[in-house]
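S.K.: See the structures that follow.
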Structure 1
Amino acid sequence: MLLMAYHCLYPEHLFLCRGNHEDYNTTMTYGFYDECHLKYEKKGFLVWLHIINAFNHLPFAALIFGRVLCMHGGISPHIKTLDDIDSMVTGGHRWHANGRMVTIFSAANYLGMGNDTCVLRIDEQKTVQFSLLRPVKKSRKH
């Protein structure tokens, strides 16, 4: 929700794309629906429904500066197994195609693996900057 709020404030500077987890069925299966109910109790269903509606309006791809194509996933000719589709990029990002393509992995602590997440920034001069963020350690409740 924070990223969506920032996108509303800075629509020309922050671009959000829809991925494979931003749909009705996946949010039900992987816990987002339950999380909304836990955090917002009686209003949880409405919160979830409004967020799903917002997800439905996100583009599947964005073209930035007329030449940087951003999308979730893609179909690689190197995919041989289903595991290849769901592989984690441990350093947060990985360059491909002689530096013309980059994979950004933005799921911190994916499956409890303790991996970093990455944010990509491209300024007006088309300079690329990566920011690595460490996963937040959960505090133990007494």
Structure 2
Amino acid sequence: NGEAPYPIGQFFEASPYLNLLLYPQAAKFNRRHPLDPAKFQYLEGCVRSEGPFEVPVFPRNGGPLVYVSFGSLGAMDVGLIERMLAVFDKLPARFIVNVGGLRDAYRAVPDNVYLDAWFPQPSVVAKSDLFIHHGGNNSFCEALRFG
């Protein structure tokens, strides 16, 4: 009837040969039992390449550029994003917001906000002054990679 759960505090089964860690070594934490460097290799973050991205011209085109993306599930919370848009309207910044397939659910969009269903995220993050995200592995590594 399935696999037994891992013991408390264990999150993966290490290979006796080689383990590839997708996050940068700078983000590692001190472990009670350090990982064997011969068997654990940090890949320094795996960030995919995407096509170029041109920052759109905003009617209110000033201030820092903020990119907001909460992944597929987070984009489904229209109420939360609408509350965020109301706050963004009052801030001296430009916002690019990924809302997944729910673009048509937003009728009142402030003129310092650009919404769309998809963006080439690594290319957008590279041009952003701030990246607000859900903490997923790809977003986390992209934020570290591009500062």
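Derivation of every value follows stated rules applied to the coordinates shown; laboratory data play no part. This structure is a prediction, so every number in the text was calculated from the model and none was measured. Cβ atoms are built from the backbone, for glycine too; each structure is taken alone.
S.K.: Figure out for me which of the structures 1, 2 the number 32, 28, 14 belongs to, where Cα extents along the principal axes in Å, for residues 48-95 alone was derived from the coordinates.
M.R.: 2
S.K.: Quick check: 0.7 is what I get for distance in nm of label points 7 Å out along Cα→Cβ at positions 24 and 56, calculated from one of 1, 2. Which structure matches?
M.R.: Comparing all candidates, it corresponds to 1.
S.K.: Work out the source of 2.8 here, i.e. which of 1, 2 gives that when distance in nm of label points 7 Å out along Cα→Cβ at positions 104 and 120 is computed.
M.R.: Among 1, 2, the structure yielding 2.8 for distance in nm of label points 7 Å out along Cα→Cβ at positions 104 and 120 is 2.
S.K.: While we're looking at this one, here's another question. Matching task: 1.31 is the computed value of Cα Rg over 2.2 N^0.38 Å. Pick the structure from 1, 2.
M.R.: Numbers: 1: 1.17; 2: 1.31.
Computed on structure 2.
S.K.: Out of 1, 2, which has the highest value for distance in nm of label points 7 Å out along Cα→Cβ at positions 40 and 128? Before the final figure, lay out each step's value.
M.R.: Working: 1: 3.6; 2: 2.9.
If we compare distance in nm of label points 7 Å out along Cα→Cβ at positions 40 and 128 over 1, 2, the biggest value is for 1.
S.K.: Check the numbers for distance in nm of label points 7 Å out along Cα→Cβ at positions 8 and 112 across 1, 2 and tell me which is largest.
M.R.: For this comparison of distance in nm of label points 7 Å out along Cα→Cβ at positions 8 and 112, the top structure is 2.
S.K.: Thinking only about distance in nm of label points 7 Å out along Cα→Cβ at positions 16 and 32, which of 1, 2 has the largest value?
M.R.: Going through 1, 2 one by one, distance in nm of label points 7 Å out along Cα→Cβ at positions 16 and 32 is largest in 2.
S.K.: Assign the value 13, calculated as relative contact order in percent (Cα under 8 Å, 6 or more apart), to the correct structure from 1, 2.
M.R.: 1
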